[in-house]
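Some structures are shown below for you to check.
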Structure I
Amino acid sequence: MIHRASQLFLPTLRDAPADAEAISHKLLVRGGFIRQVAAGVWTFLPLGWRVHRKVEQIVREEMDAIGCQEMLMPVLTPVELWQQTGRDFIEELFRLKDRKGADYILPLTHEETVTFHARELQSYRQLPQMLYHFSIKERDEPRPGKGLIRLREFIMKDAYSFDRDEDGLDVSFRKQREAYHRIFDRIGLVYHEVEAEPGMMGGKESYDFLAPSGAGENTLVTCENGDFAADLEIARTIPRAPAFPAPLAAPEEVETPGVTTCEALAEFLGIDVAATSKAMPHAKLDGTVVLALIRGDDRLETAKLAAAFGEPLWPATDEQIRAAFGASGGSLGPVGFEGDVIADLTLQEGQYVAGANRDGFHLRGVEAGRDYEARCADLRASAETDTCPDCGGALRFQIAIEVGHIFKFGSRYSEPLGATFVDEDGKEKPLVGGSYGIGPARVMAAIVEQFNDENGIVWPAAIAPYDVHVVVLAGAEEIGERAAQALSDAGHDVLLDDRDQRPGEKFADADLIGIPVRVTAGKKSLEDGAVDVRLRGTGEERRVAVPDLGKEI
């Protein structure tokens, strides 16, 4: 099919938006693919929507191939469903009331709704089931930005599986996981599958699909030897060993006037900062204060902390800290604290300097198990000085975009929503499920981040808005039409640039838009009946006779 640029809405721009930082943000706006309506809210213009639909179609084909059935669930959702599962507290939820005062939410995912429908599955004979849809999601994102990377409104493909037991879930999960690899391979994306945290979604055995890029919300940690890859939120790597002072038989209090950071404490005492501990009080939903402890040279990974407690936590306020510890931040520690203490695994061995819960004082020689009781868990964020847990190799940290997320939620939603079935033994049991999401908009952004040059986008053929871009220069209109028709007859989707513009402007737009193949009809074409065929990705160019275009491209 031939699409004439002179009749299309293709508003390309010479300059990127002033606030654009991500390459994908700049190029998708300049190329006329998207336009911003509000912060985190974007319109897909015709060119961008064609790409989005191609991503959708690849996803759809792979979902259908594993027996996943397409449906469509509503955006407007009664809040009662989310109250029943205990997720109505999530800050990112958009909430509204109808004219009668009934409460609704605009969901950022559909576990509750699909489980509501799954209640109609009453017998093991109806299992397993896999369902999916493409639906608008709403997220009250506090910091929308980076174009299509951090959105408040977006379309997501979310699929859900329901099985009778964990063995059945394993089969469904494997099918989805393998389908995701086929999807991203077909699109042409460079990606890594890594272990991840399910976060607010709940559940277990969670995997992210991360695409390395110049912009993104995730950090991909990989080993130089290729045997380790993980999302920073869950990566468990090996830190350097601390240099401990001589051990003490019991903690000793030392006055530390004006010292409120681990770095200052280490300098004041003349010790390794890794031999200090950092106290980080957090509060639960009910206001209860708990203490997280990490090494003084480490940074707390909040996703790991939330996973360890099984619920979201917030940094405690100054008032909560004073009430719980009797001291201010900078002098806090586990000894004498009456609340729950969770310590990083690095603190299980050795003696550390900790706050004395008395302003201006610290304790030397504090030892877990002897001086305080704590539950231990991996809480620290991996650092660039860490080494690989598998081989000891050096680590690499890359910014990445999360393009897919899959996880098992088990009976997390079926139990509170009453989604049960009668098994072969006659007993009523909860359905066991999994969730599988892909964001087509983020896939687009990731592709642009990975495939671009100084002139614009370089789309992989599988999701390019058109197959071939025919550029017609003045005087070569007739042969340009014949070239476009020959390509169309061969089954290609053709963008025919028949606009009344200078050659330089047409070539610049062609490079910016990034269609894989450019065909140029110019004055020389009138002499030899051939056109220039140029590959966008490599710049390789050759001369092809118009009658041969169909078999040459």
Structure II
Amino acid sequence: MKRLNPFRLPALIETCALIASGIATGICFWPGNYGWLFWFVFVPLFWIILKGGWKAAFFKGWLFGIFAWLSGIYWFISPLLKFLGIHFAAALPLLLAFFAWHGLMFAILTGAASALSDYFLKRMGWRKEITLIWAAAPVMAAVEHFFPMLFPVYFANTQYFHLPQVQILEVFGPAGLLWLILGFNAAAYLLAKTLWERKSEPIPGGLRGLSSAVAIFGAFCGLILLNEYYGALRIRQIDALVKTEAARGNSINVSVIQGSGQVENAETLGIYHRLTYEVLKTTATDILIWPESVYDRIADYKTFIDSSGEKSIFNPDFARTLKTEVPYKTTMLMGAKGRFTGKSDRTPPRSASKRNIAFITGPGRELLGLTEKRYLFPFGEFIPLGGIFPRLYRIFPYSDDISPGAISAPLNFAKGKAGVVICYEDLYTEAARRFSSKGANVLFNITNEARFGYTMSPEQHLNLSALRAIENRRFFIRAVNTGISAVIDPTGRVVGRLAVKERGSMTAKIQLMEYRTFYSKHGNILCLFGILLVSFFVFLAMIRSPGNTRLL
């Protein structure tokens, strides 16, 4: 019986394999321990794309990517319908466009990997599999960094289930783990292909078939074990650092209120008042947090410049209203719809528009600091291309028309300097890193997830955002109106939580961390290194005579 050759699979089987691998890739982003699959899901993709040219690889990667995104955040369909106020059939073109857009990330990866493999085979005589090992990771790292994702996720998110593996994020951010994951997949593909071919003769260029493939695969296995050791070591060291900060007295009590009510309901604000009274009667807290959208007033504010930078002040009418309606004698973090109404004579001009803001007020409701949301949620807070086609806002009246903000300095309170990310800003690595690099010693997130329902979305959102604590080595406190509110320590452990639909409060003693990670200082320099690496090899191939090749 003739043995099946995977390099000459029928088109239907290839398509099914791509779809199945894409679905498996998306499942790796689900809550739970599915992330181990991510170390192998790209092997069939690599096997298929390296057979043809870069155009075919591009479209195969696109198909793979569409199903990866569709399976990874399938729940996005429900909130999209709620945001737009339309039926499924009417929303279907938008859904397809959303998943097709993000699927392009994998199309770019596969198209570029195939093109580079062909180019270096022709110019340098390097085997396609060898080029894939060093080229795939920098290409995808650049895609993750520069591609305008409407819903940002990173390869590193798949490994949150195993904390030692993700501690490297404090050095290189998500790109560091991406390099390891894609490199391992490429090495596994090389080994699988070599074993399939069953050739004992030397591979052209001097590397011997099975022994060389085993050596490369073994090297990546060694890197994974080294990363595991590094992660376990750093967890112990960071735990010790937290204890040191506690001994120095750099601790505060943080209280989070979770009312678990729809913010549109009139009784929701009353629920938060009742829970707040209960907390303040029994607990000494340094800052009390309400989630996003609980206080549904329009906050008019102005800005001015002083010696320490740009500052904000509430307009007198809103300041009086806030003091009357939120009378608690404690420091509070809360959010509101903001309306920028003017500037002092020394403030640079800014456009007046509606913004999503978070602010900290002192015991007398005096404004201590204010930040504006920079990364807006698509379809909920703005409609993509709505600025070009304003008619879209009339077609979809349930979507808001909020402008991205510009104020993003840490907010001072008591002994703390808080970096506050609003709603799904906690998915963006740069949003939290910007605050940490400016001196924030604690990270807060206020979120309204009422429209996202009670699927796996709340747990997935928590897992995706928890990496911000590791990247910056800060306590990260999330206040979510319908759950999951959580306290995440600087190693990524969830040390306190309020479950989905749970109504209540929690108070945690946390440490204000002054240690700054390499990543918070320098950002995603591994992406830059990858671009330089690929550029160097391309330049080397360009200046080399095509006839002077040495197969590797």
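Listed values, structure above:
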read-out: Test item: Rg/Rh (Cα atoms, Kirkwood Rh) calculated as 1.01, pick one of I, II; value: II
read-out: Structures I, II, by distance in nm of label points 7 Å out along Cα→Cβ at positions 158 and 238: label with the highest value; value: I
read-out: When FRET efficiency 1/(1 + (r/R0)^6) of positions 78 and 422 (r between Cβ atoms, R0 = 30 Å, to 0.05) is computed for each of I, II, the largest belongs to; value: II
read-out: Source structure (of I, II) for helix-only ellipticity at 222 nm (-39500 (n - 2.57) for each DSSP H run of 4 or more, over all residues; to 500), computed value -15000; value: II
read-out: Test item: mean count of other Cβ atoms within 10 Å over residues 118-125 calculated as 18.0, pick one of I, II; value: II
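All of the numbers you see were taken from the coordinates with simple rules; none came from a lab. Model, not experiment: these values are computed from the prediction. Cβ atoms are built from the backbone, for glycine too; each structure is taken alone.
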